[in-house]
1. Given that distance in nm of label points 7 Å out along Cα→Cβ at positions 30 and 174, derived from a single structure, equals 4.1, which label among I, II identifies that structure?
2. One of I, II was used to compute relative contact order in percent (Cα under 8 Å, 6 or more apart), and the answer was 19. Which one was it?
3. The value 0.55 for FRET efficiency 1/(1 + (r/R0)^6) of positions 102 and 190 (r between Cβ atoms, R0 = 25 Å, to 0.05) was derived from one model only; which of I, II is it?
4. Going by distance in nm of label points 7 Å out along Cα→Cβ at positions 166 and 214, which of structures I, II comes out largest?
5. In terms of mean count of other Cβ atoms within 10 Å over residues 38-45, which of structures I, II is highest?
6. Thinking of I, II, which structure, once helix-only ellipticity at 222 nm (-39500 (n - 2.57) for each DSSP H run of 4 or more, over all residues; to 500) is computed, gives back -9000?
7. Which of the displayed structures (I, II) returns the greatest value of mean count of other Cβ atoms within 10 Å over residues 14-21 on calculation?
8. If Cα Rg over 2.2 N^0.38 Å comes out at 0.93 when worked out from the coordinates, which of I, II was used?
Structure I
Amino acid sequence: MRIGWIGLGKLGAPMARHLVAAGHAVLAFDRDPGRLAAVPGAEAADLPGVAACGVVVTSLPDDAALAAVALGPEGLLARMAPDGVLVETSTVSPETSAALREAAEAGGILYLAAPVSGSTATAEAAALTLFCSGPETALERARPLLATFARTIHAVGPGEEARFLKLAINHFVGSTAQVAAEALTLARRGGVAWDTVLAVLGSSVAASPLVAYKLDPLRRRDFSPAFSIAQMLKDMSLGVAAGEAVGVAMPVAALVRDLYAAQAGTDLRDLDFFAALLAAERGAGLGEPD
């Protein structure tokens, strides 16, 4: 198939590479043309060229970038032909997603909200999780493509359910990092050796797939960004706003958002979101463990 692709960032590039590897013709567009080099075999295209494809996938950093590309008289949805499929994989607000859905329906386009859950490592391994909501026809047409980079695909409803579910899961993930930062710092400040802290955490009732995935980087004190503090601040802010919009109190999410906001104002901003640990350690007067 000829697939239009917009956005070749940390997740978009490996996802697009899996499509190319599966034999699909990928026409790719990114505001930074240099990113195309990360997807060998993909063909550079402008927005009209991408829109001419029967299926278009977007992977963009935030609401503003998505709206700028997709909406308006010169946007993607205005250029796509009726019966085309737009698969939107970004983490954005339900409101922006609903605006895209409305514009798509007006043009006879099938719109699938399909935010991805995972990291750069799971994207490289074609092991992402997708939450999908929209017309069943859209998912069935897109499923063979999505399966090239997703291990699990959840169909969760006809509207913006996927957006709410993604923000809910990110609340768990983002809050876990802040809880871990505080708890692990308490153990260190109490004299427990760092290796012991992590060994016990990994075998305790607090262990989870997320904790297991982060144990080795924590052991090596490697905070290279699989997903940065700045990115998690954006997602936690979206979660708080989504809760407010539908009448759900989000006091914990608001607290976690504020912690990320404070950390994003420091040199930790572009480190992995588990670098929240460094902020907690600094606050407790702790340096690097022996």
Structure II
Amino acid sequence: MTVLVVGSVNLDLTVRAGRIPAPGETVLGQDAVTSPGGKGANQAVAAALAGAPVALTGAVGQDAFREDALRGLQAAGVNLSGLHTLAAPTGLALITVNDEGENAITVASGANAHLRPHHLPGTLHGVTHVLLQQELPPEVTLAAAQRAHAAGAHVLLNAAPTRATAPALLALVHHLIVNEHELAALQPGETEPAARALLTRGPQAVTVTLGGRGSLTVTAQETLPLAAHPIQVVDTTGAGDTFCGVLAARLAQGDPLPTALHAAGVAGALTCTRPGAQNAMPTWGQVQAQFTRP
């Protein structure tokens, strides 16, 4: 039932401002806040909070950002035996959040960009689900999917941020999770037909997150639309990562797909009600209090 997350670890530097600056524009914002982040770390924390045993393979530097970047993972009880300290700065994400809660993010990958396939665990004993993203070097993500597939583990890929996704990687993915922009980069067209077209390239399920409109999941057998959980948006940072982590955790815990998706949708929405990423993620008890199992 263990979830292995192979992904990035960053420190987030967040500034709230009236609007996100246009190119060449300077906008005055509020005080900067630092918090742990990185898509891999975020998803690992979300999965651990949702009740699954979670391990992380990733990299940080030996610098002043390291301890703050790891704080959320340690607090959530994520197994960090697969964490590597490399001769590079810890990853840093520069985030601007506007008055509507939307964000713009620039990532300096640092140590994440120096992770290599040989840093991956040699065995996947006890791992049932492997959760991947696209902030690490593509060869690392592909190697992780290959090892997971060979070990019989369920492979989930959050194809974010948008970058070229190798056909060989898609062919190894059991569950693909994308937003509308990432879907368009992989398969242009209307949402449901495009998602269904991706099923022919390897995934057994494709979930498209739709922000305030919820999500849509397709498999060969069914279509599962999910309405957005009603909330007052404060900050959308980390919402997609929460969705992915909770989905992986609940599938690993044996929930059927509709129930796992519903839990992920509620958790992602609740993350938007507080500023930040990992520090805004709900506990499993808070998620359970907000929904009735379908």
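Readers should treat all values here as calculations from the given coordinates under stated rules, not as data from a laboratory. Computed from a predicted model, the values in this text were never measured in an experiment. Cβ atoms are built from the backbone, for glycine too; each structure is taken alone.
1. Of the structures listed, the value fits II.
2. Checking each candidate, the match is II.
3. Considering all the candidates, the number was obtained from II.
4. Biggest value here belongs to II.
5. II
6. II
7. I
8. II
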